[in-house]
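*Asks:* What follows is a group of structures, each given as structure tokens.
What follows is calculated from the coordinates using simple rules that are stated; it is not laboratory data. If you're wondering where the values come from, they're calculated on a predicted model, not measured in any experiment. Cβ atoms are built from the backbone, for glycine too; each structure is taken alone.
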Structure 1
Amino acid sequence: MDLTAKDHPFLSINQEKLPMALGINGLGRIGKLTLWHHVARRSFEELVVNVGRDVGKGLEDIADYILRDSTYGPLDRFLFGFRGGRVIEELDEAKGTMKVNGVPVKILRQSRDPKQIPWKENKVSLVVDCTGAFTDPTSPPDAPKGSLRGHLEAGAQKVILSAPFKIKDKSLSMPEDAVTTIQGINEDDFDPNRHKLISTASCTTTCLAFMMRPMLDHFGADAILTASMVTVHAATGSQEVLDRLPDANAKDLRKNRSTFNNIILTTTGAADALALVMPQMRGIGFMAESVRIPTNTGSLVILVLNIQDQDPSNPIRRNLINSIYKKAAEGYLSKYLAYTDKQNVSADVIGTAAAAIIEGKETHTRTANLRVNLRTVCAVPQESMKGLEGGFLEVPITQVVVYGWYDNELGSYTHMLGERTLGIARSML
């Protein structure tokens, strides 16, 4: 794959304009880039964006924030390359409106509590919540600090969460009207007649799902004994620019250290979220870890699989693993998975419209016989060990290491979120 290629069916704007308005709550990194995505595709008649407070000196400063970006450059360059051109016009401070790439955009600045956002008055039935503040699907609409369900109270019919669900009360289970889906993986799990709250998981889970899917499809879940991953992840807005004192009762003191100057160990919920979208993973021993590094975007998943080899005389090799990914990227997952034989660094994948980019040159395999002492294994009948020297069973295992890049902000996650949003929107018509 040529990572500089601009044409991609993922971002095709040659599609119908849906006769509805899309609500976006929050204008942080994902909220802003979600706006970019949809003004590029021109898929909705209007975008209604809630920021919930006054910003700068007025609408002009909001427009300036939308236009410029330290990571991806100006919006006009994103849309048109170096031809550029004015893309934000017709600002009306009194109405809070503007046009961005010809798409009407209305900015709401009155309330940050979802239940008080005037979605109904603005004819918004579908909302994408990008604040990261409301992630508990069990929280009631009138929760003191706001709730995802507040959007439903305010007139929305469905709410998409740009983050994993997090249920605070562990005694509660996932509500019947909530579901986690990733476009291209399990979007069919979404039932438009039942589900009102839809999580699109996280950037890391999205990348990981597309790295696991071809392996599961080829080898089957029973052959994959264990899996583990580490994401080498760019900094996020939740980290500190400079060291500061931790809040009261803070458990992880590293979160308060400067993201500029440190490699920071942290946690990821990718393992739990992956099992929600790929139930086969529940039978595989799986661990997930995360390391934050001082870059602004462009992240990497290092996936390690232990696969039970079927033919010791012809063990699994890197050529087979790469061919599996390459066929998937050129075939049934071509819209979302990419494969490259080039040697890349993180800057090379920024803006690339793919959920995961497999770097084939770094795929590694090693096969060895795993010796299992059946005498130490519970519930193994003694007669079954006849003929086994010393009670040992040798099993050929191949360890596979795969590297997958992803642009954790725009190229991977926000574009996948945009795809999922359009799919849900079409189901509402």
Structure 2
Amino acid sequence: MTREWMITSYQNHICSCIYEDSKLMELEILNDIQKSSDEHERNFHSNNTEPAPDKQYGSVTLGNIYVGRVQNVVKNLNAAFIEIQNGVPCYYSLDDNTPVYLNPKNTDRIVIGDEVLVQVSKEALKQKAPVVSSTLSLTGTYVVVETGKHTVGISKRLSKDENLISLKQIIQKELPEGYSVILRTNAGGADPDTVLSEYHALLSKLQDIIDTAKYKKVFSCLYQEAGDLKRILQNIQNPDLIKITTDLPEIYDELTLLLKDSIPESDPAILKLYKQELQPLYAVYKLDRDYKEAVEKKVWLRSGAYLVIEQTEAMVVIDVNTGKAVNKKAKEEHFLKVNMEAMTEIVRQLRLRNLSGIIMIDFIDMEEASSRASLIEHIKAEIKKDRIPTNYIEMTKLNLVELTRKKVQRSLMEQLKKEK
């Protein structure tokens, strides 16, 4: 597989596009085009880690670490609401967290006014507040270091070769109590010394955040998550990445520094500043066509069948229809083939639209148990290709399949609404 990353402006947005084998797989709206130059300039030259004093949920960045203050405790939910900025309360589950108090306490019971160390674990969704957690984590290109269980894990997408097992053993021996590490997919094939260097740097940074938190004022931002470009680069950086292209000079300048300083072993030659010749960059990559498809409900398949994708408040519902794909002679075999084609495209659409939560898929009815078993096997194989954790739950007798996909960021439609 080859992977390309293209960043351009389209429809008054900065669009980040990830292509795998020349097919668009992920589309993210980074910023409003009219604001981008000024904001990139400020971010590029500023060392200030304090967030802007914006009290809207949109200003709350996933991964930021704050000194928060308990605004309210809701006993019937066994939860608290913790302000991380003045007037910006976040949901905090008492079932899932052990508070890290920063103020003197005579009891472990959380009360209004307590100061706690928290990290934003989920962005705001529609009218729901952001979610914060007492489990703190820092993500690098190769490893994730977090507080909690004393374990070292390896990404499920990696084969457990000797180098990774050796790395795991080295980290396990020196890992302090109260911390855990995950070796990311990018660690596969990477230089062990580079991986260990990043691990030590992230561990030291996380320990420093925790040690200095008690001296900070309420609403202090102790750690600000990497900008969009660095975050995306960390997620896709691997030997499959063959080209990064942009026609935006400010984006090009920032990526040049990221490739040089943040990820030294990267080849800067993969980065190209596109200068318009016969057609704009979005037209070269046919982004206009893919963008239109990504926001429409109906998606056509090569066979003539089509998907209908509905994003509701409670779940995502996907209907598979035969459309023009008709074969009266071998219906069962034909329906299985269409369902498999549909599942491959469904995984792409989940990534492209960044859909998450409960996902219900209404496949074309098949009568034979062997056909359903083959489809289930295909479903499990396809969802493994998604870097976002996606789980197969079950298939009912009516061929309704339930999946769950972890919520990491807003869906594409929510990103577009936010920009308006």
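*Asks:* Who wins on mean projected area of the Cα convex hull in nm², for residues 178-369 alone among 1, 2, i.e. which is largest?
*Replies:* 2
*Asks:* Here is a follow-up. So if we calculate distance in nm of label points 7 Å out along Cα→Cβ at positions 90 and 202 for every structure here (1, 2), which label has the highest result?
*Replies:* 1
*Asks:* One of 1, 2 was used to compute helix-only ellipticity at 222 nm (-39500 (n - 2.57) for each DSSP H run of 4 or more, over all residues; to 500), and the result was -5500. Which label is that?
*Replies:* Comparing all candidates, it corresponds to 1.
*Asks:* Quick check: 23.6, 86 is what I get for Rg and Dmax of the Cα atoms in Å, calculated from one of 1, 2. Which structure matches?
*Replies:* Working through the options, I get structure 1.
*Asks:* Between structures 1, 2, where is mean count of other Cβ atoms within 10 Å over residues 66-73 highest?
*Replies:* Looking at the calculated values, the largest one is 2.
*Asks:* Matching task: 31, 23, 20 is the computed value of semi-axes √(5λ) of the Cα gyration tensor in Å, for residues 18-249 alone. Pick the structure from 1, 2.
*Replies:* It must be structure 1, since only it matches.
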